[in-house]
Every structure is written in C-alpha cells, then in structure tokens.
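Just so you know, all these numbers are worked out from the coordinates, no wet-lab data involved. Computed from a predicted structure; not experimentally measured. Cβ atoms are built from the backbone, for glycine too; each structure is taken alone.
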Structure 1
Amino acid sequence: MSTPTPATPTTATLTSVTSTAAPTTWLELAPDDPYGLATLPYGVFSTPDRPAPRVGVRVGDRVLDVGAAAALAGMESETVWMHPTLNAFLGQGASAWAAAREWLTLVLTDESYRDVVLPHLVPLDRATLHLPIEVADYVDFYAAEHHARRASQIFRPGAGLGENWKHLPVGYHGRAGTIVVSGSDVVRPTGQRRATAGAGSDPEFGPSTRLDLECELGFVLGGPTTQGSRVQVDEADEHLFGVVLLNDWSARDLQAWESAPLGPFLGKSFATSISAWVTPMAALDAARVSVPGQDDPTPLPYLTGRSPARGLDLQLELWVGDTLVTRPRARDLYWSPEQLVAHLTVGGASIRNGDLLGSGTVSGAADDSLGCLLELTWGGRDAFTLDDGSTRTFLDDGDVVSITATAPGPGGARVGVGEVTGRVRPARP
C-alpha cells in the first residue's frame, strides 16, 4: 500500500480538531479511553528488542514509536523523536508542537495511514518508560492559598498568609538532578532535625521520621529565551509545552529545622517524582478555568494579561497503597501557569528546554481536597486510617504513593494525565 504525503499541518486546523469534539480513530479504542486522541501524551520508552530510549506517544494501552512512524511516512521531523529525551522536540517551539499534534491526529484518524502506524505500535506492558525530559532547571512554587495558610499555621502557629503571597508567586529553586520518573523507589532521607529535648539542645541526626508527599502539577517548558529577557503573560503559552503530575517528597522534620531563615534544602532535595507521560497543554484546552480571586489585591501589571488568568480543572486523586486518601482539585491554585512563567522570567532568568515548574501542593478548603499529609494530619497530630486498618501520620517504609488525575476534554471526553507513583525504601545506613 502506498503512503500518502501528509499535508502541512496548521495551528488553525489543530484548533478545530482538538477544541470542539474528540476525534475518532480507525484504531480499536474505547470511546471513553482517557488516553484517546484527545490526549496524545508524549513520553520516552525503550523495548527489549530496541533498548535505546526514544520518544513515544501513548494511544490507549499502546505506545506509538513516533520517530519510526514519521520516518516511514517520509517526515523530516523524525530525528527529534529519535532522541532519548523530549528536549530536542521542546526546542522546536510552539508551532512545531502544534504541527506534530496535527500530524499525529491525522495519521490516527485517516485509515490510509494504517501501514505507517500499525508496525510501530508497542503494547504498553512491553515498554520500559524513562524520565521524559532532561531537567534543565527546577523551580517549585507555592501557588495554592489554602495550603499556604495551613502550612504557615502548622510550622509557625499564629502566623497567617505572608504579606507578599497574593502579590507574587512564591517559589524556590529546587534540585534538578534528583527528579525521577514515576515508578522509581524513593530512599528515606537522613539529616538534622530539631532536638526533642527542647530549645538549647543539640539537634538530632538520623532518618526522617516525618516523611511526606505533595500532590502537585509540573509544567514542562521549551522554546528557549535569552538571559535578561522577559516572557509576558500573553506570550507564556509559547513556552508551556505540557503537564506532568509531580510528587514533591518532603521530609518535614528536616524541613522545619533547616528552613529558618531560608527555604527548603535537604528536606526536599532527595527526590521529586514526575509522570512518565507529558500531557500537552493543547490537550487541556477544555480544562481551562478562571483562577480564584485575584481582585483583592489586583496583581501587578507584569502578572496580568489581556484576558483574565486561567488555571486548569484537573481532578487529582492521592492514594497510599490501595486507599484513596484525598481528591485535590487543581482549579484551587491561585496563580495560573502563565503567571508562573512571567514571574520566573521577570528578573531576567532564561527559559531552557526541559525546565520544570512545580505548582506547589494542590489543596482546597475541604478536608477531602488536601494535597499532603502535613495538612491531613495537622502536622502529625491526627492519624488517618488506611483500608487495611493500619494508621499513618506520615509515611512508613514500604508505602506506595500514587497520584492520578483526569481533566475534561473536548466534546465531553476525559483526558488522562499520566500517574506518578513511588515506593518508600528504608534509609541507607
């Protein structure tokens, strides 16, 4: 069978495909599959017969070897998908991202491309998933008001929301080198903590006894900028490639002792887990919602755009083992992804391909929407019960933590956001 030459995809065509209705495919795929054509997330995978990692796109319970399919179709873009990370693709910028999504939608909806696609579909259970990006820089924000208020009360009783909090997206520079892919084990960290004997006593040293998790979104950036330049809010979508779920593992006892007067260091630097799949921002058009508040006070001009700020309506679920613990909602985040990018760059910091921005813990007002154990147990005061009858205040060795999420898609479809999971291993001697 001859392979037709694909038309050059355009952003305008892409918008019509993804925004109004979920496209249909010639593949055997359930219409309600969260990884259908409305999603098309990118990852990096390898297989036993081809151990070199390369870019793949998830379609249902299979992975399309997108570079190999593009080569068979005679597409010049095949080389960026043969890399062991998404960084080369990220560097091509927003127009290339839109064109790629348009081409993928085309080959999965036009049956004349069957011979391009079928030879390069790999069952998901045969694929080994890798860290999808080489993380350039990692910044973790603090963008949920309810979490910020509770954390302040727990760490500093009587304290309220910082006076700067509603004026700027508070954040800190994290450690890019300890970002790990979903499924990786996390070793309990060791460090200093406040002496139990009280003020004036020497600090204690040993494995963290208050190991926590944080449900977050991670925003993957691309389209590099030069140092000293700024990205305006209305330009930020040119650099926001996609979303991962992010678990910012946190040693609360180490964090409380070291974070005076500066921010987190060893309490956060040992591991941060992210999804193996990056869900494109284009897949989340139908999930955009207004952010809460921002009218008292009104943000400074560099944090406002031509249109009101918009967040994402992702429904997250936090699991410890087989127990569903809470269901945070990303729509509770006070600052939008575009505002995070604008604030990151306003001082002149550049964007690099593979930059990762954490949203900070996603928490709402209700008890069933809390995004970390610090809040759920009020700093360890109140235990919660798992389905097997055991109780927790913080994580035990052997605990498996998973965060899952879905979002509304076009035409009533549901968009899946790749889960992030990790098992706690004992501290090293």
Structure 2
Amino acid sequence: MKILYLLPFVPWVGRVRSYHLIPRLGRKHEIYLLCRSSSDEEESHAQEMQPYCRSIRCVRHSATSTRGIFKCALALPTPIPLRMAYFASRTMRNAVREATAKFSPDLIYVERWRALQWVPRDVGIPIISDPTDSMTLYNWRLIGAGTYWEKVIGLEEALKFRWYEPRLSRRSQLTIFCSDVDLECVQKRSPKSRFANVCNGVDTRKFFFKPPTEEEDNRVVFTGSFTYGPNRHAVSFFVKKILPIVRQRVPSVKFAVVGNQASRHFGHLNGCDGVEVLDFVPLLRPYIARATVAIAPMTVAVGILTKLLEAFAVGTAVVATSRACTGLPVQNGEHLLMADTASAFAEGVIRLLHDGELRRLLALNARRFVERTCDWDTNAARMEGLMQQVTQSWIPAADSQMVSLAEGIPNSRRSSSSQSS
C-alpha cells in the first residue's frame, strides 16, 4: 500500500504518534511523508524517518506568521476556527496535489484537523483523518482552567469547533481518535460518519521496567512538552498549590520538570528548594526511573496522556487527577492514585513517598496494563488494519467526487480496555 502521510509538523520523538507509527507502517508499506516545518532544526529531525519513507518533503513556513495572524483576524466573524485559519496554506495544498500526482498513493493519512484543509476536495483518493483529540472538548476544558485570554479564545474555538468538527469528519472515509471520550464528542454530532479508536501508546521495550536500585528517595517528576499549554498549567498548579504541602511533610523532596521548552517557562525555578528544570532530553526513561513518584496534576487534558503510559511502563508509581486519566480504563488504588484537589493530591504524593510496598504494587499492575493494551506494535497493527479496510472498500466516482463503501468499514469504537500515544 502506498500512503501519503500528511503532517502539520515534523515527526520527532516529541510528536509521539507519528514518530512511532511511521517506522512500523514503513516495514510493509510505501510511506511518502509530506510535512510542514519552520526551521532547519525541525527538518533535521525528519531525517530520522528516512529509513522508513520512500520520500520526505518538508515545506517551510514561518514559526510566527504575521500572515497567519492576519488570517485569524479575518476568520473572527466567520464559522472558521482560528486554529484552522492560522494554518490555512495554499502552498501546502499545492504540495498535496503535486504529491498525489507524482506518487499515486492508495491512501492519504492526515494527522490533526488543521492539516486536513490542505487536501483538495477533488483529490479522488480515500482519506483517513487522525485528529487524535477533539478540539471541541479541549477548548471547553480550557474555558474552565485557563487564563483570562485562554478562556476567551477557548470559548470562541469551542463554539466554532462544535460546528466545524462534524463537517471535517465527513471529509474522510474514516476519522480516528485516541480515546472514546474524544470520539463520542464528535460522533454524536456526526452519526453517519465513520470513526475508530486507536489509543496513544508506549514502546514497552525502550521504556523497560526498572529495578529497585534505579529509584531515588523522595524524588517527584513531571514530563511533557511545554509547548502544550495544559502541561504548563499542571506544573504551575503543582508548584504553587501542591508542592508546599508536600514539602511541609517531606522537607527533602526534590521535584524535576523535564521536557521541551521547560526552561523557557520554568527556568526561574531551577535550583530553588529542590526544583530541577531540564529541557528536552534524548533519553527520557532514566529521569522517569530515578523518580519515586511521577505526577500528572492536569487541570486541562484530552486524549491519552503519554506521560502516564511511560511512567506505567517504567514502573514509577503515579499520582494523577481524574482528568488526566480520561479515556484510560485505570482504577484508583490499583494502577495509580487519583486526586483532584491540591490537598488530596499532596496526600497522595506523600503517601507514595513513604510507602514502598504500595508503590511496587501500583507499578506492577500499571506495567501489566500497558503491556496488554498500549504497546505501539499493537497500535500500529490496528492502524494498518483500518487503512486496509478503507482502501479495499473504496471506489472512485465517475465525477471524481469522493465515494466510499462505508458499509465495508466497521464503525469501530473499541473500548479503551481492548485498545492496543
């Protein structure tokens, strides 16, 4: 199968879904990668995919586009979400046309809604959209926990995506989300569209289970990319509301913040009261393994959080908010501890710092969970099966409009407990 793989960013370790799916799909299929980039550094990351792709093309766009901001301003009085307007690109649309004419792919796979607008409507090739998360759901949650400006923009985007996401889903033969919660948010407004669930995952071989000697005492870790607003909110919440309570009971506690652009947002905390701030690290597992407790104090979250799956795989006990666990069939007290208020979250962290037996029990249960449901090899096999169903059930219409034998594609909504970032 020849797959045109369309991305609004360059795949690299920080973009876990494409970073893990492309190498696995590339073992059996021809991958033609077309992605948007904003720097030489980003394009250098694309070369990691070279062994798995027949062709790689990065189309350069400015990281901060005045033209994009202007397009957002024009979109304000329209039904078009600002996120879609900002990334609208005639250059990318032309690049898709050129790629389809040159490579004659059997399928176009598009990750994220903002890239779907680059696919011409008369392309005449079956499309799978993988927005991964529902932007309606994300923005509704941002209204409740964001800053003033995030609340304002979140309301605008939530209302627009509520109308726009169902229409986007009808552009594709199949739309894929990473959790049932996100899927259902869109499906109920587009019941005739076809949907499937492919969970985010973890490479259980790279994130292998740690021996007890790797763990350090009284060390808490948070991992994630800080280009993502909810991660910034979570760390701020922990530092301001939770860490002071923990420190009263465990004065020697250390807190590590690890991830892309961490120092940009939290560099002022580095070295203060046991806080360590580290930007992107090529090998994340050692930082998770050293920790006594991994945390996910998310106040805004959609989809499946990779940080949870990685901690589960490594065997570091987790404390998370219930919102961080949305879409995962995990149980409080069995796989992790859940808490939503600052005081309850602090108590959970303190309890795990003091109770090695409980940490070990949670870690073993969580490791078994990810091995059974969230390994990337299993997820890639599921994605491959869905791609084959779409291509096999597709017939082009005589008028070049997109037609799909939808009856041939199961409306596959696996529960997360049977799923395989």
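Between 1, 2, which one scores greatest on FRET efficiency 1/(1 + (r/R0)^6) of positions 47 and 207 (r between Cβ atoms, R0 = 25 Å, to 0.05)? Before the final figure, lay out the partial values.
Numbers: 1: 0.10; 2: 0.60.
Evaluating FRET efficiency 1/(1 + (r/R0)^6) of positions 47 and 207 (r between Cβ atoms, R0 = 25 Å, to 0.05) on every structure, the highest lands on 2.
Identify the structure, out of 1, 2, from whose coordinates Rg and Dmax of the Cα atoms in Å was calculated to give 21.6, 72. Show your work: numbers first, answer last.
Values: 1: 21.9, 80; 2: 21.6, 72.
That value comes from structure 2.
Comparing structures 1, 2 by mean count of other Cβ atoms within 10 Å over residues 231-238, which one has the largest value? Don't skip to the end; give the middle numbers.
On the way: 1: 18.8; 2: 21.9.
That would be structure 2.
Tell me which of 1, 2 gives -12500 when you compute helix-only ellipticity at 222 nm (-39500 (n - 2.57) for each DSSP H run of 4 or more, over all residues; to 500).
Values: 1: -4500; 2: -12500.
Computed on structure 2.
Output the label of whichever structure in 1, 2 has the greatest value of mean count of other Cβ atoms within 10 Å over residues 87-94.
Details: 1: 19.4; 2: 16.1.
That would be structure 1.
Figure out for me which of the structures 1, 2 the number 2.0 belongs to, where distance in nm of label points 7 Å out along Cα→Cβ at positions 135 and 383 was derived from the coordinates.
Source structure for this number: 2.
When you work out distance in nm of label points 7 Å out along Cα→Cβ at positions 79 and 103 for each of the structures 1, 2, which one comes out largest? Spell out each step's value before the answer.
Numbers: 1: 1.3; 2: 3.2.
When distance in nm of label points 7 Å out along Cα→Cβ at positions 79 and 103 is calculated for 1, 2, structure 2 comes out on top.
By the measure distance in nm of label points 7 Å out along Cα→Cβ at positions 239 and 335, tell me the structure among 1, 2 with the highest figure.
On the way: 1: 1.3; 2: 3.0.
Ranking 1, 2 on distance in nm of label points 7 Å out along Cα→Cβ at positions 239 and 335, first place is 2.
Suppose you compute mean count of other Cβ atoms within 10 Å over residues 295-302 for every structure in 1, 2: which one lands on 11.0? Don't skip to the answer; put the middle values down first.
Values: 1: 11.0; 2: 25.4.
The structure behind it is 1.
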